[in-house]
Structure formats: structure tokens, C-alpha cells
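The numbers here are math on the coordinates, done by the rules we state, and not lab data. If you're wondering where the values come from, they're calculated on a predicted model, not measured in any experiment. Cβ atoms are built from the backbone, for glycine too; each structure is taken alone.
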Structure P
Amino acid sequence: MARMGQNRSFEDLVAEGAAVPTEGWDFSWFEGRASEARPSWGYARAAGERLGRAGSALDVQTGGGEVLDIALGGAGANPPRLVAATEGWPPNVARATALLRPRGVVVVAAPDDAPLPFADASFDLVLSRHPVTPHWAEIARVLRPGGTYFAQHVGPSSVFELVEYFLGPQPESVRRGRDPEGERRDAEAAGLEVVELRAERLRMEFHDIAAVVHFLRKVVWMVPGFTVEAYEPRLRALHEGIGREGSFVAHSARHLFDVRKPTS
């Protein structure tokens, strides 16, 4: 089956990738142009099961609210009485509010690096999918005793084949960032108990240069300051490589945290 970008010019594909809106965390545009294997634990489904057992829940850095929306759909007949979400990027705040308001979710605009705008011991369950940085002390503060933090984090050297294609070899200190064992130690230092920690590396493929351009515009921390103009020679060479090989292969890193706040 032909890929979507097959036989199209470099200029056309780059223009398309540069024009696609980047708000939210809906990745359906990539269908047929890029693929990523999913972790075996099925985060949205598992989060939905936990929502079905919680009385109050918070989703931290919800993006456009898409993952929380799916998880709430899987919560069954007894969703939490109170669900709140935070998001720091204004376009995503608006998107998440429009999507989640019909489910009764309160979306709060809050910078990612600021204290959570909630009282101590407010939630039975705190969720997060791909937080920029987990602020363990704040997570511990807003959880009730016996409450749970359930989250999927981005792991070390995620998609670094693509990062290093554009930026060159990265220092070992950068490659080791987001280390799950380091995050475990930080969680425990905040007084939390790590019940389970699982990690996987997953194959990704980019089948045309439009997908690469859109991905780097959407996931802005991969190649900071990325623009088509600044990286045009590397993009053109990558386009030619995809034409020869059929795809550009990278690997994402994901880890799952199941963390509990002790009752005493």
C-alpha cells in the first residue's frame, strides 16, 4: 500500500507539515505517515479503570484533554464526583476546556513549573501522561493519604535518533535525562511509595518528511527552536533518505509509574 507522501515533492510535503495546527495531543493526523508502537500496559485503558474507583481525580498537564477524555470514557458508570485538569499552554487550555467541559471536568490554567493550584489532600487519584517534569512534592501534597499517582512518563534518550540527526551527538548527561530510577528516588524522597515501575522502548517510523516537520513543531523540546528554514538542508537530505529506505526509524522511551501516598 502506498504511503501518503509517496511521489510528492519535498517542497509540497514540507509546506504541509508546516501548516498543520499543533494544538492538543491528538496524533490522528500522522495516520499513514508515521507510526509508534504502544506500551504494553495500555495507559488510557488502565487510567480509566482507576478513575472508575476514585472519588476525586486530577490530570496534570492534560494537553488538549484527549487522553483524559478517553480514560473517562472507560471509567464505567461511576466516574469520580470531582475531576480537575491543569494545563500550561493557552491554546491547549481552550481546547481541553471545550473537550472536557461536557464531562464536568474543571480545567485550570496553570504553568507546568508552578505549584498545583489545589489544597492539600484534595485528590484520591492524580494522573499524568508525558509530564514535562514530575513535581513529586506537589503530587504528594495534593494526594490524600492512601491516594495514587498513576502516570506514563517519557524516558531517557526518547526519539534520539531524530534528535541527534538534527543536533548531532548529545552529551551523556542529556541522554540520561528522565531516568526512571532517578525519578523513583525523587518520588521516594517526597515521601511516596513506588508500587510499580515499568519501562519499555518502542519502535517509531516516519514515512515522509511532512510527518517529521509536524512532529518537531508539535513536540517542541526535541529540537529546540526548530524551523524549516533553519534546518532545510538536513530536512532535504532526510527526505531523500526516506525515499531510498522507505522510512526513518527511531525509538521512543516510556515508563509507567504506579505510586502510592502512605496512610501514615
Structure Q
Amino acid sequence: MTIASLLEPVTGQPGPARLAHAADWMQGRTLYGGASALVAYTMAVRAFPGLPPLRAGQIAFVAPVGEGIELKGEIVRQGRNVTQVRSEILSEGRVALTAFWLFGEGREANAVHPSTLPEDWPGPPEEHAVVTHQFAPAFVAKNFELRHGQIKGADRGATVRRWARLTEAHELDPVSKLVLMGDVMPPGAMRAMQRVGPISSINWSFNVLDPESLSRDGWYLAENASQHADAGYSSERLRMWDADGRQVLDGLQCVAVFG
């Protein structure tokens, strides 16, 4: 089913909703993190039209999100340039996802410090082979095309980096697309695991560096890198670049590592 079908029940009105077309975005018992974050983001922008561009999001994945949900949204504070909005997804009367969104008008730049290319820039996606989906969750195979994004033979450490794009011809705005795609890579901690076991995202905090991003042919280089893993948790840095090497998203995530 289309992304529009998934989001159709999100009208901006608080109350019950049924995500009738969630099946293609499920990851085990719950909606894939990027898709559930997009539902919460869509609730915010449809509940309060006319918001400035999104600059940052803070998301807590509290419990599984399924088809039957309840949606809430509120403006926490609205200033001259910045509006802060909270939206929540409830399941069986309890919070399953809570999100805090920061929308901000652009202003004349005082500090200018462009981001740099990632270490070991792999070159454009067209130069890399397609990644098979043998071990990926079903929603990845249905919704994403992946290509290798690390130089062959290089030490990958605790980093997972892939070129990714949506397979569907969609009408998502640039920010919604970044929210949907920003959590698509598995945690970098999987490269440091000593035994096979499940991994689960607990939260996700990110800054949108380019809310108007329109990357060539829809390709983005997505990276998850474990900064520290121990005691069953990994602190991950999540980043995305467009096809020309401009960073468009910068984030952090706490991941539970089981097994």
C-alpha cells in the first residue's frame, strides 16, 4: 500500500484512528520507527497548519504501535519565530510514542559552518551494487532500494552506511521523507555484537539541516554509528547526506541490544 494510504487516517483531529494499511510497514509487533514517527509528525502538521519548517524532533518509542491507535497533539509554546508541538500515539489507552517537534522560521545567518563530507565518502549511489534484503526486515524489502555505501575493503568498525531511496513514487514533502527514512538503517552496534540477538530503538533525536532537501533521484546516504555500546545499550549517531554529499539530517539514538 502507498504511504498516502498509511497516513490517510491521520486527519489532525485528536481521537481514535485505524492504520488500516500498516502491514507493509510493520517490524515485528510494531510499526517501523520511521513510519511511526511520520504518523506523529503528520498529526502535528495536520492539526496545526501553517507551521514554520521543522528544525528538530525528539521521539520516544515507548511501546509497540499497531493498527488501532489514538492520536493527540498540542502546541506547547508558540513564539515569534519558533513553535514547539507535542504529538502522541496511544495504544490501548497508554502512550506508545511521544514526540516533541521544534518548528522555526529561517532568519539571516549569523553563524555559517557547512557540514563536511563523511569520512571515506563512497561516491554516488550509481557506482555501488544493490544490497540484497536476505536478512533485512520485510518492510525494508517492500519499501526501500538499498545500495552499498562503504568503500569495499575499508574497516567498517561499528558503522552501518547504505545508500537508500523509497521505491514508491510518492508525494511526500521533503521533511516527511527525511523523517520516514532517517531511521531505516540498523544500529551500528550490530557490527560489534558477539552473539546474534534482537535490537530495538528506544528513542531518536534529530536536527533537520535542510528542510527543503530534494536529493537527486531520491537517494540519501544513511549512516548509523555506535559511539559506545555496553551493558545492553548502544549510543548511536544517525546521519543522512544527499546524493551530492550535503548533510541533511543529524541525530542521536539509544538502542537496546539483547541476547
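Here are the numbers:
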quantity	calculated
Per FRET efficiency 1/(1 + (r/R0)^6) of positions 25 and 145 (r between Cβ atoms, R0 = 35 Å, to 0.05), the highest-valued of structures P, Q	Q
Structures P, Q, by relative contact order in percent (Cα under 8 Å, 6 or more apart): label with the highest value	P
Winner on Rg/Rh (Cα atoms, Kirkwood Rh), for residues 129-176 alone once structures P, Q are ranked, highest first	P
Computed -0.35, -0.54, -0.76 for log10 I(q)/I(0) by the Debye sum over Cα atoms at q = 0.08, 0.10, 0.12 Å⁻¹ - originating structure among P, Q	P
Structure (P, Q) behind the derived value -3500 of helix-only ellipticity at 222 nm (-39500 (n - 2.57) for each DSSP H run of 4 or more, over all residues; to 500)	Q
At a computed 0.25 (FRET efficiency 1/(1 + (r/R0)^6) of positions 57 and 225 (r between Cβ atoms, R0 = 30 Å, to 0.05)), which of P, Q	P
